[in-house]
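Each structure below appears as structure tokens.
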Structure I
């Protein structure tokens, strides 16, 4: 295995991952902070480094429609979006998952209006957990590149056939640069075979695609779609292990635990903030505090078994949400709390909402979160939703 490390941004890492995966059709509509990805792919197609049909469509709705149509004739496809653009795709996302078209999409996580913001939180993708797409959240540019390659193998598996969304924190990952190891094309070709699907238009084996259903049979289709999402769990775990054996990097499947073996309190988080949490954990461990991190990688399918297993071992669990379901709580917290409610043990829980509109979540704030969890297990503290770094004067 030959190492080829280059200094690139997260957006560029995604583009390289797409190139290595050899898609047949790319449907592109630029939106900040995703634009660099589709620009680089355009350069690759123009330079004949990538043999693909590049479609510069007129909207995000057209982008998802084009990839779905191409997938319906057996093509491997890619598109990308962010924020308002992703929401504009929403109708097509349900069509795509319901039609069982394994489109791979990169989403640059960005806040949604109003107020208007180009900076990153995770409200766009988390609002679409019910759209039927597999959703994975990455921590850095290397994971972004690797997950694009893995995404095709997961989504196209015969027992899954479900579209997949790879989420990167806007600007924090999309526009910052780091050394990224680029896999060899021959090795990627061995890992990711050509796309073959029975779910396509064919003169030799005609099928009815994109059809309507009656109340008598609609539930059966939704049941099969849900089962495919659960089928994805062993598939994604096997794909990650195979990727690790071939390329030397593994991401532990559904979740990654950091220093949770003897932890009393843990924070749960998605994406790039996990790197900052690790630094805080290392510092607090030196002071004798038994703290840990549960990095959730997949929000759909949700890692219920892993959350429950960790809940049985710890005293308190805090969830960092870069999202809020207005009138209730953070979406990640809702999912984590649901899993913890199914174990025969009380775990003190706290929901920390922060990072909205791109605001930094600092090391001092993360340490304060851990300390609040310790306080919660030593006193009768109320479990609640807490907005971190709330500037009340500014919001009045």
Structure II
């Protein structure tokens, strides 16, 4: 890395909550030697707190400007973002993005472009808000042999689930509405509550932790929309707390990847992670288990991660992707046994090929089963596809 910081002239795409927060921080901290030269936005008629001369509506005004050496991409459209990011890299500009869908779905292409151009692409803000998980995986865990990375990587669902465990809970719809009011959930919360967001982040973690490039479609994914007060009460009776868990785990030469509801034991550090906070637990051969905790939803945590990447670029920092070069990378393999809780109709529950049934509870309030099943068999069962059935794994710790 370079030891002499270069003056950064930033071309910013998007001026929403994160973009405005980033602009304000940079404006108030001239010691960072970074300034926003131009901002590209889509809506010509929206009122903004800066002079009209600060903005452009044409991406080329930033992408072809030889004086702009850093592009920060903060828009929602993953396809448009890929065009911006790939063009900027090919034009010799460093890039910072917060777009987890972009990184997760186009990672191999982005890797190829970085190798071809030598330009740096950083995306700490794409995964786990203010937690520097990617930088830790790249630097601290670049040689340590990880066996598992798991955690709460979506602040929206964690806020909703925390509310549902409160005695005064008004139910799922009420918890979601409150999350939207506070800005933790979008008006269309599908990406969060159906665990697509968690799957994107799981994909990114897998690349940096285990050196495998996978599609988000390979993640065993299920959201939290089917959770009911009945499920919450059963979890509490079992001294457990429902969380949406992301997990990448090594099994010999195989790797299982999931983003699923989980009934975590109350003794687990993840059970006590509340509201919009994220937490990632890393288990390695030499450093054992470590827990990273930080806010994961809202403009502030995202802006802080973007700012960290901008600061790193001053010294020529780039991801080395050391684990992607290993001779025998693990392969995705979901032929592993998991313990699960499932609540649903008799037909849906019997569609799951349990190898062991530990609990089969039937009452006027509903039926649930706790047992063991192969993860790939669970994934292809009719119950897994049923929107009314609630399924959660039971982690051991």
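Values in this text are rule-based calculations from the coordinates and carry no lab data. Every value quoted in this text rests on a predicted model; they were computed, and no experiment measured them. Cβ atoms are built from the backbone, for glycine too; each structure is taken alone.
Each of structures I, II was scored by FRET efficiency 1/(1 + (r/R0)^6) of positions 244 and 332 (r between Cβ atoms, R0 = 25 Å, to 0.05); the highest score is held by II. To which of I, II does the computed value 1.21 (Cα Rg over 2.2 N^0.38 Å, for residues 108-283 alone) belong? The read-out was computed on structure I.
Given structures I, II, which gives the highest value for distance in nm of label points 7 Å out along Cα→Cβ at positions 156 and 340? Evaluating distance in nm of label points 7 Å out along Cα→Cβ at positions 156 and 340 on every structure, the highest lands on I.
Taking mean projected area of the Cα convex hull in nm² as the criterion, the highest value among I, II goes to I. Looking across I, II, the calculation of helix-only ellipticity at 222 nm (-39500 (n - 2.57) for each DSSP H run of 4 or more, over all residues; to 500) that yields -12500 traces back to I.
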